Structure P
């Protein structure tokens, strides 16, 4: 089955949990955009109302505005009822790696502010252990970034500076750089997350541990709802 169709199935199923009056986190990426489009459609049809969205990136903000979704900020609404977002890899404990699209810092801020974090994926994103199929994106400030590269290598990672298609360093919405870190299968993700969190110059990483409440998975046999 076409991967885009699976992504759409998962994302649109997640929108079933959105209720009128909610503040909704709007995730970044090729799967989450299907949820944003369905929310906009339901608002136009009058089947949802009084929805306020909190976008996880500048791109999502532009997309949501173009679709007519009313937006707000975390400053105005520091508690989010429900967030729908994608992921790059999901382990059996519903821990995930995020950040393939470069919005990991804002996505984690929104996830931590959410009562419910719903991840939408196609079945290819399921993995026996984080790091098996996807590197861990690490967002670093530009100042002294090579020292962060050396630190990450000391933790056992093969590190690559993310670049744009034109060959320039990729910049996040905050103007930071991303180092994609291949650790291989991660035996102790909480330990690694603590090592990354403790390092000055690292402002975010793609290990989302104990944040996800639900995962909606679309595959050849249909859509499954996994709960923590």
Structure Q
């Protein structure tokens, strides 16, 4: 990540934290942008600007970061309704639909998004796209058993499928112990149709098409920070 992109992500994250109010249960998304939000929330807690905040992390990595900076944590079992979640995205279309999962936490991210009253997505302007799939593959989380059958199914839908590997060139595994198939479909004209086909397939645990979940989009770019709300 270059310094300019890092600065833009931090600007967007800081703006998103302005929506966090005392007493809220806050979903803490996964990824580089969200880490800036986690650190900003911690700063405000330490300074007394925020009080009585509980964070619900989307991944083990974010849980460790939140613990490190002193954010009190809770679980979805304790608080099944989340007031507000701050998360990032890999690609955003004009309808505020998203591709997520580049960091591998899509399953937990979607569970928390669906439990949230407000889902604020923070991005730099490079993540904006005319159609999902133009710049990013769709991550598909699958159980290890029979994963090659899922790869064949995804290929039958038109995808170029790659099994995700970690930095050591070993098979990447999610916090739930699953695998991820990165599926390059190209620009998606009907993402909801693809989502329905993925949802219907046994062995596919979840996918990175987040449709209709984002309520707000905060974009940092060369001309400043913009806030867009989903049309009711």
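Comparison across structures P, Q (criterion: FRET efficiency 1/(1 + (r/R0)^6) of positions 72 and 128 (r between Cβ atoms, R0 = 35 Å, to 0.05)) gives the highest value for Q.
Each of P, Q could give FRET efficiency 1/(1 + (r/R0)^6) of positions 16 and 80 (r between Cβ atoms, R0 = 25 Å, to 0.05), but the derived value 0.65 comes from Q. Looking across P, Q, the calculation of distance in nm of label points 7 Å out along Cα→Cβ at positions 40 and 120 that yields 1.3 traces back to P.
All of the numbers you see were taken from the coordinates with simple rules; none came from a lab. Fair warning: this is a prediction, and the values are worked out from it, not measured in the lab. Cβ atoms are built from the backbone, for glycine too; each structure is taken alone.
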